Structure 1
Amino acid sequence: MSYNSFNFNISKISVIGAGQIGPDIALHFSKTLSAFDVTVNVIDISPQALENAKEKVNKKIQKGVETGAFKPQLAEKMKSSLIFSDNYENIKGSQLIIEAATEDENIKDKIFRQVEILTDSECIYLSNSSHMQPEVIFRNIKNQQRCLVAHYFFPAEINPVVEIVPSENTDEKLVENLLKFYENIGKVPIKVKSSYGYAIDPIFEGICQTAIRCLEKGMGTVKEIDTAAVKALGLGVGPFTALNLTGGNPITAHGLDEMGNLVMPWFKTPEILKEKAINKEKWETAQRGEIIDIPVEKEEKLIKEFQSSYFALASFILDSGIVNIDDLNMACELSLVIKPPFSFMNSIGIGYVYDWVKSYCFNNPEFKFPQILNQANTEGGWKLSDIIYKVKNEVLIITIRRPKVLNALNLEVLDQIKNVLEKNKDNNNVKAVVITSFGVKAFVSGADLNMLSSLKTPEEGYNNSHTFQAVLNYIENYSKPVICALNGFAFGGGNELAMACTARIAKKGLPVLMCQPEVNLGFIPGAGGTQRLPRLIGIAKAAEILRTARNVSSKEALEIGYIYKEADNLIDESIDLALKIANREVEVVKIEKKPFYNGEKPENIEIGHLSKKIDEIIIKSIYEGSKMTLEQGLDFESKMFGECLNTEDMKIGLNNFKTNGPRAKANFINK
């Protein structure tokens, strides 16, 4: 057995380096690929390093079992898939090599020259270098088409981002397949052009440099600067704490000077950082729970310094042309646990940011003003998108990409989808559309609850519902077939988006494909769920699913006629169906737009802890709506959704979700 996907046939992976990050990379591979019986070797010349690595990995697996992250069977499978060895001969037979050794070009060169002798011409060579360009690392490798950087971030088994950095010689098809491979095993890969330090680390290390310069200028203590940085940028931890946690003093000290030579003169290693690295000293940061009070004037200066530096750094990287704005915005947020830079700038106001960065560059003349900020200022802000799209075989493929919130919908995302559809409605090179989402877990996890929580009156509820419905109506009535390719579960608004499409195809074998969980939260679907689902699968079955908020598997969805088919190769099969519908080779059942009420009465259904008041409203929306045209029913649903805002149970449900999470049952009072 092996992992077969995206032109890869992987039965053996070797991770070279048992130090700080190598074991964590191996742990992630074992978690995601052990089910396919993939062997993961951890190779190191130091027996002590291997022993430490094995102990570290086993502790993390055991902790995963204790917290419920791993089932005991998976934990045992992971352990049995991992092999720790100091014998390089064990690399033989590997289809994928990832080097995670010391950040030294000669050591990396020696490793890969040795690896080349032991592997065949089809083996993929990856380096987890955090800074060095692939042209340097693989300079002596004959087949450079198979060589590139895959830069993980700390901690590698949890942090989702991986920078994929090819050289000019790397096979483009391999890069494309690796991006899909990493997405398929739960990572969020971004493609970055070869440049020393890549896209993310210059920003992180630049923030660290800013913190240390603030310390040298006497603008605050280590604890004060760390605290101000967290407040200024929304960081999970301050830069000094991050350096301590990652053991990052040596690599940052080396990287800053190298970036100063190769990227921009502003980067320069502070002397105090060099001393810390040489003496292997940590920064004296705040202890857990310690509260650091900072005088207001001091804090304001530190916040302005950090924000100006951060915005200048992000704009500089974008200006370099090595990465696109949406990838950089997303990857900064996910990898560094920080406010996404370009969204953050837009929220403050691009005019203010422009002036701050101008002033920052004036006071730091070695920092060249990023010219791309001129364009952003002229256009009134950065142009950002949560969707990506391309045309393949005359089919427009739209992918929703919001991995942090499992692709949750908001009005901005829906508007982006609509705008792309409008641009292509008269495009003769596009015959059909496929809408899917990023990742393998969720198509769309639902509507953004922060947006729903902001609604206060029935009128606001009605308008919000109507606005959502307007986009879904546009999709439903689009002049070309629109196929929904369900790559994972579709909850709430995501499922309502799927209903509006011409047909739906689901990834095969999903234990949970769709659910309308709204009644769990104290309200009803507001984007067409109570009107389209009954018209697709029948009123009785739809009412039972909607009123109980139960999950439906892909197998059941096929049986009840909700999806057209289950697919092994989701996108290709969705493209095929889209073209067949467009060419009138296949007909699918169209949603009924006329009244379809047949005298059915609401059944007595056990709803457990759920609100009886909300159940009354959803029954009314389903059954009264069935007596109307689809257009009238949708308007009626919007009114019923607005009516939920008059109930106490909607407030209780949303507050319970925000406070206790999705699995906690709300204590509804049926009012």
Structure 2
Amino acid sequence: MNKFFFLFYLLLHICHLNSFGEVGTDTILHRHRELILAGNENTTPYEILEKFDQRTGKWRDLNYNDKSMAGWSPITHLNRMFELSLAYANPKSANYKDQKLLKTINLALEDWSKNGYQSKNWWYNEIGVPLAMLNSISLLKDEWNLDQKLKSLKIIEQYKINGTGANLTWSASIAMYYGLYTKNEDLVSKASNLLKNEVKISTAEGIQPDFSFHQHGKRLQTSHYGESFLVENFRLAWELRNSKWAYPSDKTAILLQALLKGVQWSARGIHNAPSTLDRSVSRKSALRRTIYINLIPYLKQLYPAKTAKIIEYEKNLIGKYNYSGFRYFPLSDFAAYQKPDFSFFLKTISTRTLATESINNENLKGKLLGSGDTYLIANGNEYFNLMPVWKWNNIPGITTFEGADKIIQKSFNGAVSDKNIGFSAMDYSLTNNAGSKQLSAKKMWASFENVVICLIADIKANTSVFTTLEQSRLQGEIAVDHTNNKIAIGKHELGATKWIYHSNFAYLPIQKDSITLYHHAVSGSWSEINKSESDSIVTENVFMPVLNHSPFIKSTGYVLANVNSPKQAAHLAKKPFYKIIRNDGNCQIVSFRKRTIMASFYNPGSFTYGKMQVAVDQPCLLLFVDQKLYASDPNHKGGLLKIRINNLNYQIPLTANGSTSNPIKINYEN
């Protein structure tokens, strides 16, 4: 009761102050309101209003007894309150200052205040509900009377500061705003310090030393929890700037690095790679996020000395792709190869990272996600909202068998790069739940110019094995082996194939494995992969070539290429600028234009290529380019690599975190 009267006194004090009345707290709250109005679309909420029951204060289409762990129905009540508040408070809205709208909002507030709906999932009670209520009070605090403000603050008061990474950021920010509204500067200081302290580079949950992002253990979450963490902290840093609670420069520097060195390389503009989303890949529209676009004007204010870099990032977000190169995130087993015309993403797994999670009835079919899956993105429509119709045993890039359930994690997994080109390699193994079916292989993905060479060696299996080269939305015609050989809708057994062309990409098998091409409409529902989503049936036309591995061919592979036409695909198949030097259980080696060599050694060994002889004393990854040699340790042990090239001996210190070593100069001839 004392707490209630304390709030009453404070609100009585502040109700006469306008949003500019006091330097510090009111300015911050005004900035918060400005961000909310700027970051949300101006919509006319007629459909929301039609479903509202004025007598009860509830929405007729919501289940207020819902016990779902995700997609909890009652939270929509508060979200709709926020949408109505936006329409009411936005001067550009057709419903600006509409008193009928305000009446509906007030009735909805009264209903929630009276019933205090609680979820079985702690996140909604302690974070989701208070956050939603904060948005509404920010827009309506000058419209609500004292009783309504108290009721809204009572709902916000459900917060509990806990967790790490994004969860801590959400909960501490709620506490900070609660302190701002109640003039409790001690709480504001405590919460803002927690927020700033969580902005750090470490191998715990949060921003990693390679600028990927982990949450729920060592899981790659850059485009899920990582996005929430960065967006919230950028917003808070902008709102708190020039105040006594401002983020120090070293903290804002970390945030910008995470954006430009992590997020930017983990997506193609606004188009997220499925493997960076973990379980939220099963949420509708998760592969396309525009939230960073909305932040650009505020980032320019927050980082005036970095405006040029922010403008370059902005160009990428709006589709003017201007960056190129290869980046590997060794702490997350994730590689990105970016070119102006396309992006290639690869997510592998090792004993140092965790498999994708399936909790709260989300990601119900993604057990092989992040286990060697590959994605080619050019226009962003390739995979967007395709997940309901996906065959989840045919995730792009996965080598597998029918009934495969889980990846067997191994130590050998890494990449090496000069930042322009590079490759990844993985000791690969799958099993089913019963353990009766097993598959193992060595896999390598080499990125150079407009191609990615995908090698599969030393295949051992007690069942039929296949690799899905692609599973994307059908966009245009498909041609096979001849420029005028257009493929009709249906399932096609192609047999040995030279090349397949579809939507500016070519797929070229290395061996004479047969290919099954699926080119047809597929139906499914979001609820099949995420119980909180709609059970409405959606249908999409899908392009899916599947490489069927012959039991007599133990080493094989294929090439992914960005080309403009079937004619270019045919030319590449006829005159490749790459050569497979070795592809076996001990070593996989590719050369490009004779002068660039990428080699994955799974054991100590050697190879000969033309006049060049190379021997190494331990497993390693080597990149020879422009008379320089780069190396990395895929087992993350570190130490000294001894290598002999022709008659000369070299030693390269390897890092224990899997990153690429500093290059050494060498002389070699082919």
Structure 3
Amino acid sequence: MHPLRLGIDTGGTYTDAVLLDDHGAVVSTAKALTTHHQLTAGIHEALGQLPKEQLGQSALVSLSTTLATNAVVEGRGTPVCLLLAGYTPKQVDQAQLEQIVRGGGCTLITGGHDAGGAEREVLDLARARQAILEQRDEVAAFGVSSLFGVRNPEHERRLRKLVNSLTDKPVTCGHELASQLDAPRRALTVALNASLIPYIDELIRAIQTILGEYRISAPLMMVKGDGSLISAELALSRPVETILSGPAASVMGATLMHRQDNAIIADMGGTTTDIAIVTQGQPVVSAKATVIGEWRPMIEAVRVFSVGLGGDSEARFQGGVGLAIGPRRVIPMSLLAHRNPEILAILEQRVTAPASARSNRFAVPIFAEASQRRKFSQIEEKAWQRLNEGPLDLEEIAETDRELTRAVARLVRGGVAIYSGFTPTDAAHVLGKVDHWSVRAAELAAVIWARQMRQIYGWGQFDLADPAAPSQVVHDYVIKAICQTLVSACLATDPQQHNHAERERTARLFSEWITGFTPMDAGLFSVQLDPERTLVAVGAPATVYYPAVAEQFRIPLALPEHAAVANAIGAVAGSIVQRVQITVTQPIQGIFRVFRPDGPADHANLEQALSDAEFQATALARVHAANAGAQEIRTSVARDLDSVDDPDSPAVVFFEGRITATATGRPAVGSGPAALPETATSVQSRADPSNQQN
């Protein structure tokens, strides 16, 4: 028997699985609905579709997911206590950290270092202790960031030690996630990392439980945002690196299935559209231009432009605009009725009733972490219990229990529950472009939605008995929105550009010129995408929308054979890559300072300082690669020096240098998965049937 590689992708709508042979050829594929309230169910269903004998030949299992990306785009996450040493209120506001901690808190503590690594102020451990004791039962995780912590991590390490002595909640330190300066952005990255730990914990434990049931003894890896792999244990401590796991895996899968020197890769899922640019056969990897929704975390990732536009995005009315789609994800009505057939009878009655804003609105549970459950009020706990019994009809309970209705709304805002609504997926069902869920529910939802738009908002001129017309409007809007998103992604390449609104206005104008929505007079000039660049479209809805997009842009289109499971293919296509960067400066003439992992070290000679930095970076990169699960590790070192060769000076004038060591290796195959620590987080995993709770 030849060993196979098993790739699994858990997305917002689907869970995909694929088996690849040693040459990267697809042996078997599977697709099932993601079951957010019990992740094991969807994963079980997907793996159950693969040939059992071949599944048993799995020598490596690798996982990608869009759950973290979706959580960030949709504004979800678990509560975090952020300990900030040396920060100012202005920096907290600048990074919008109060929004990121998801109901936790930001605590400013005296401390921090200066740019040379010297202590600015004594660390106030008493204030930190007070904050930890106040927050430890209210949050899911802690995050620590100190001013110039990348130049001297002493205060971050002391704060982590204090957190560990007072609670078993996980703690994230900024210097372990990023090596670049920019304290507010580094704190943002820390907060995101801490808030996502329970999501990744839940997913990894679910996968491990199922692999045990299938008697698959193979290393479990996870895709990072740069397309490389890390062990599941390391992913659990650094989940922010998996924020773009799903999009990176789709890029890796697309490039494997359709090798193209110059391409635009577009992956459309249920929640987001993710776009990457491939030039000379390689996607761009950057720590500066990563964009997820409105956030720019400090993570090294395939440069992906990710926006809230997917098959499950809500079609809605927006004041002053009219039709808008997304960024909020809802459960498509066709899917809701597919899972809960009793919904059809309600929709049949509602299609002739007076329209309200709740006519298509039901609510279902997603996931509530333990610290979130503890914060539920009595009425919110009642709502949570009701949600776990089945979909809640908002139209019905609004008439009988307004308090319960408001409680459900709070749970949705908190990201632990989700509404249903009319979506592009429903419109595609009505138009006959797909038929995997309830077509009848989609038709009824389209009519109800058209009545809402007309009777409540005064928008739209539809025959209120015809589901096709409103569905066509939504379908056409999605194609136009994809065109604008592709142009916006091509413009979002400057890491210093922060004016999101200006970029969107420019993208809309260019898109309308390129596609001909807005004609130009007398052919004075023309705008077009590079006709030599192929649009490679992957993801479940790719065949529904992208032929029309490529036609309007007048560029070649590639729809790979296994485009619908590109993420799962990409999950096992990568190798392990770990990079470590160490900075060298010259704080005063003739003194060269190396910012080593254990603190600054000074040298009297530049070459000695650079050699020290290379040794430190190489050793640490090898350790990181081994911890990530690599074997046969190879290393390389690059120098990036800022210096001036002044003819009036006897020597080159050195300002600053960055030494980057890269360690690469193949995943260790067949050695069996490592056990996750019991106290990795405070989450009680639903992967264990004994932990099932309402």
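Suppose helix-only ellipticity at 222 nm (-39500 (n - 2.57) for each DSSP H run of 4 or more, over all residues; to 500) works out to -11500; of 1, 2, 3, which structure was it derived from? This figure was derived from 3.
Ranked by distance in nm of label points 7 Å out along Cα→Cβ at positions 189 and 469, structures 1, 2, 3 are topped by 2, which has the highest value.
Throughout, read-outs are computed from the coordinates displayed, never taken from laboratory work. Given the structure is predicted, the values throughout are model-derived calculations rather than measurements. Cβ atoms are built from the backbone, for glycine too; each structure is taken alone.
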